[in-house]
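Student: What follows is a group of structures, each given as structure tokens.
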Structure P
Amino acid sequence: MAYLRRDDETVEIDHPLDKVWIGIQNALTSLQKSQQWSTEQVDEAAHRVKAKTKAGPWSWGSILLITVTSVNENTTRVHVAAETTITMITAIIDFGQGRRRIGQFFEELAKQLAS
């Protein structure tokens, strides 16, 4: 039996929306190369991205839903939700995989914004 585990995190970043949006795209490009993630959908107008992570030998891949909104001129809110399919067997091994993938994304985004 399988079910969907959802993890999410929201952060506010002290950069304008345009800079964060470009940083997100660059972060996903970097993760595609290093972690074999893929970008499934991009909605430029709504600032939303759907990305997919690679499955491992003992874990399913996750779908990351990234939404970016402007709080004010110099602050941007980024919400990332990770949906991971879990089975009764992989639940023990795969516990927290979605949260780790969200962390990977935010680490890469921080690198992109720092450069």
Structure Q
Amino acid sequence: MALKYVIKEDDIVQNHTDIQGTPINGTVQTGSLNTKNINKGIATSDTIVNFPSHAHALNEGVPIDFREHSVKINATGKHNVNGFKIARDGDIVPVADEAGPDAVCVASTNNLRSN
């Protein structure tokens, strides 16, 4: 099995959209205070991803119903940090709604891997 890159705070989460299909990227918030890589906390199943405000409906073609989201990562790492699974490249953030699909974590560096 290939090891996947670890997600850290400030990494980007992609694939969610607004109601018109425009990509809405989330940002991984503070990871572990105890376990870091390149001075950034490692993300876990307890880490929140913030998505900025975006439209969830249209009214005669005009975007309306603006909302932001704060959602935890569905981390799949075999190893734990403080009892929470480590988040890895490709893990899902379950943010699917009428505006767009679930989002996918994207690792910013390739110097730390986890199984």
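Student: For distance in nm of label points 7 Å out along Cα→Cβ at positions 33 and 49, find whichever of P, Q sits highest and give me its label. Could you put the intermediate results ahead of the total?
Tutor: Working: P: 1.4; Q: 2.5.
Looking at the calculated values, the largest one is Q.
Student: So FRET efficiency 1/(1 + (r/R0)^6) of positions 41 and 97 (r between Cβ atoms, R0 = 25 Å, to 0.05), computed for just one structure, reads 0.35; which one of P, Q is that?
Tutor: Details: P: 0.70; Q: 0.35.
Structure Q accounts for this read-out.
Student: Given structures P, Q, which gives the highest value for mean count of other Cβ atoms within 10 Å over residues 9-16? List each step's numbers first, then the result.
Tutor: Details: P: 13.8; Q: 19.6.
Comparing P, Q by mean count of other Cβ atoms within 10 Å over residues 9-16, the maximum is at Q.
Student: Which structure, out of P, Q, was helix-only ellipticity at 222 nm (-39500 (n - 2.57) for each DSSP H run of 4 or more, over all residues; to 500) derived from, given a value of 0? Intermediate results must be reported in sequence, preceding the final value.
Tutor: Details: P: -11500; Q: 0.
That value comes from structure Q.
Student: Where is distance in nm of label points 7 Å out along Cα→Cβ at positions 17 and 81 largest, in which of P, Q? List each step's numbers first, then the result.
Tutor: Values: P: 2.0; Q: 3.2.
When distance in nm of label points 7 Å out along Cα→Cβ at positions 17 and 81 is computed for each of P, Q, structure Q gives the biggest number.
All of the numbers you see were taken from the coordinates with simple rules; none came from a lab. Keep in mind the model is a prediction, meaning the values are calculated, not measured. Cβ atoms are built from the backbone, for glycine too; each structure is taken alone.
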